[in-house]
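Once you scroll down, you'll see the structures, which are given as structure tokens.
Bear in mind that the values in this text are calculations on the coordinates, not laboratory data. Small disclaimer: the values here were computed from a predicted structure and weren't measured. Cβ atoms are built from the backbone, for glycine too; each structure is taken alone.
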Structure 1
Amino acid sequence: MKTIFDKTVRDELQNRGQLLRNDSRQQWGKMDVVQMMRHCNKWNKWILGQGNYTYKQGLLGKIFGRLALNANTKNDKPMGRNMPAGAFAIKEKGGNLEAEKAAWAQLIDAYATYKNDGFIHDFFGRMSKEQIGIFVYKHLDHHLRQFNA
């Protein structure tokens with residue numbers, strides 16, 4: 001399975017991210033291309049621990065999170081369409097796609113030295129590094145596929 005902790009996978013994601021243009025149109029969902037990149041950048045900072053985050057699993061996650069995590073990280077099946085963005089939804093329109101792509105590149109590179117041992121997903125709960133690697137890849141792949149990249 002693909003993982004963000006593999007350099008070839010990071011390179012693939014970097015290359016696909018650079019294909020995005022201001023006129024790239026989504027195949028599903030409500031976010032435009034800049035909102036999607038901003039969403040991914042904010043989400044990656046959360047995973048990487050770049051910011052002031054309180055990590056806590058919610059009640060529904062405590063009930064169903066482990067089952068959902070295992071279903072999402074046990075195979076190569078891509079994430080489905082129209083998944084909720086939750087706390088990482090981006091409502092603001094407009095922005096600089098090239099600046100977001102530059103931030104994307106730096107955040108993707110930061111996974112080469114991932115060290116956020118305190119990470120707890122708000123739904124899945126504690127995740128192994130292997131599970132984090134697979135899930136991060138699937139999340140980013142989901143959004144790149146959303147824009148045909």
Structure 2
Amino acid sequence: MEVILKQDVEHLGFANDLVKVKDGYARNFLLPRKMAVAATPSERKQLAETLKQRAHKEAKLREEAEKNAAKLAAQTVKIAAKVGEKGRIFGSVNTIMLSDAFKAVGVEVDRKHIKIKGEAIKTIGTYQADVTFHRDVVKTIPFEVVEE
């Protein structure tokens with residue numbers, strides 16, 4: 001069954017994408033939660049018109065996203081954490097802390113668009129995170145966890 005996504009769905013697609021999914025997934029999950037609508041001919045026409053109108057806005061957003069990605073990639077973002085014995089952190093560094101660190105540098109990124117590579121961060125060091133600035137702009141940003 002083909003559906004048109006009304007919002008971003010992880011591992012499936014972004015809003016206004018036309019995707020083919022299994023019938024049960026569409027009927028039992030996507031459609032009841034209003035994450036998608038069935039791709040009827042009228043919905044397809046409406047999607048085409050919407051995409052046509054958004055093309056200019058989309059180019060502007062992508063340009064801004066690339067600028068923000070370049071700004072973050074040029075700097076090393078530092079996150080201060082309380083450290084105990086042997087360089088171990090109390091708790092762990094998460095996407096919320098990383099989002100706040102990006103905001104301090106001057107780039108606002110939603111925590112849901114940040115994926116920290118590897119396992120939970122529990123020691124001081126340099127790490128990387130995949131940050132989705134725009135649906136087409138995904139960059140790997142290095143960051144450093146330092147002692148507070």
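Numerical summary
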read-out	value
Comparison of 1, 2 - label where distance in nm of label points 7 Å out along Cα→Cβ at positions 5 and 29 is highest	1
Which of 1, 2 yields 14.7, 40 [Rg and Dmax of the Cα atoms in Å, for residues 45-132 alone, calculated]	1
Read-out FRET efficiency 1/(1 + (r/R0)^6) of positions 53 and 101 (r between Cβ atoms, R0 = 41 Å, to 0.05), computed value 0.70, structure in 1, 2	2
Relative contact order in percent (Cα under 8 Å, 6 or more apart) - highest-scoring structure of 1, 2	1
Source structure (of 1, 2) for log10 I(q)/I(0) by the Debye sum over Cα atoms at q = 0.09, 0.10, 0.18, 0.19 Å⁻¹, computed value -0.41, -0.50, -1.01, -1.06	2
Structure (1, 2) behind the derived value -16500 of helix-only ellipticity at 222 nm (-39500 (n - 2.57) for each DSSP H run of 4 or more, over all residues; to 500)	1
Source structure (of 1, 2) for distance in nm of label points 7 Å out along Cα→Cβ at positions 61 and 125, computed value 1.1	1
Distance in nm of label points 7 Å out along Cα→Cβ at positions 77 and 93 - highest-scoring structure of 1, 2	1
